[in-house]
Structure P
């Protein structure tokens with residue numbers, strides 16, 4: 001679970017691979033939901049991924065003897081899903097959500113870097129939740145005011 005079915009072992013950029021697959025899977029899943037169920041569906045998935053992801057990331061980090069192993073990518077799955085909440089399931093908004101999340105996850109604007117200091121799997125996952133929230137906010141601004149449709 002922590003490696004998102006082995007996606008975390010892909011090179012280069014395992015986090016980018018995990019985010020890209022998350023966008024693809026979300027798009028496939030969301031197109032089979034009524035529009036009124038897309039936001040609740042995304043929120044339910046996020047809760048499930050976080051509930052499973054934190055203990056999985058903790059276990060793998062402990063067994064690897066690393067604070068934040070690069071092959072643990074369940075955090076990217078959760079953050080990427082947050083970035084896409086409420087976005088239309090169209091290629092432009094999905095691509096923008098992907099780019100925004102990856103950029104913010106890599107740059108880690110304040111206070112995201114501080115969140116990495118939380119213990120074990122919590123620190124691994126929560127900073128990506130923050131990057132997802134930042135990406136969500138920027139994407140929603142672009143959708144409503146920036147002409148992205």
Structure Q
């Protein structure tokens with residue numbers, strides 16, 4: 001594709017930027033993957049330190065027994081976030097994280113009745129993880145270095 005066009009085939013207003021955009025695309029994808037994973041890690045640190053602390057919360061969401069699902073939530077956020085950030089088993093980790101975040105969207109929207117204002121961060125995170133799930137680890141990931149992707 002010529003540098004004066006975008007991936008969708010649209011002509012750029014400033015054609016000279018085409019090569020810049022194309023060259024920065026792998027960096028942008030990597031940055032998005034890393035930030036999504038790192039944010040999950042930060043969000044999961046407290047849960048991994050006390051994996052049984054959220055038993056009542058997960059049971060309140062309808063996941064029984066909470067003693068099983070609370071540590072799974074903690075592990076998904078913390079360890080899944082690490083995997084996403086480094087790009088190892090990227091798609092399975094992103095799928096697990098996406099599931100958790102879609103549950104939080106539903107919880108904020110339906111259970112708490114907050115609608116979009118309460119769910120907007122989870123919606124944004126869900127979109128990021130959906131992108132990572134579809135795209136995979138990308139050029140600068142452990143998956144790529146191993147030559148294998150899920």
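From P, Q, which structure was mean count of other Cβ atoms within 10 Å over residues 45-52 = 14.1 calculated on? Working through the options, I get structure Q. Each of the structures P, Q was assessed by relative contact order in percent (Cα under 8 Å, 6 or more apart); the largest value belongs to P.
Computing mean count of other Cβ atoms within 10 Å over residues 69-76 across structures P, Q gives 24.2 for structure P. The maximum of mean count of other Cβ atoms within 10 Å over residues 13-20 over structures P, Q, that is, the highest value, falls on P. Determine which structure produced the value 12.3, 41 for Rg and Dmax of the Cα atoms in Å, for residues 37-76 alone, calculated from the coordinates; the candidates are P, Q. The value was obtained from structure P. In terms of Rg/Rh (Cα atoms, Kirkwood Rh), the structure with the greatest value among P, Q is Q.
Rule-based calculations on the coordinates, nothing more; no lab input. All values derive from a computational prediction rather than experimental measurement. Cβ atoms are built from the backbone, for glycine too; each structure is taken alone.
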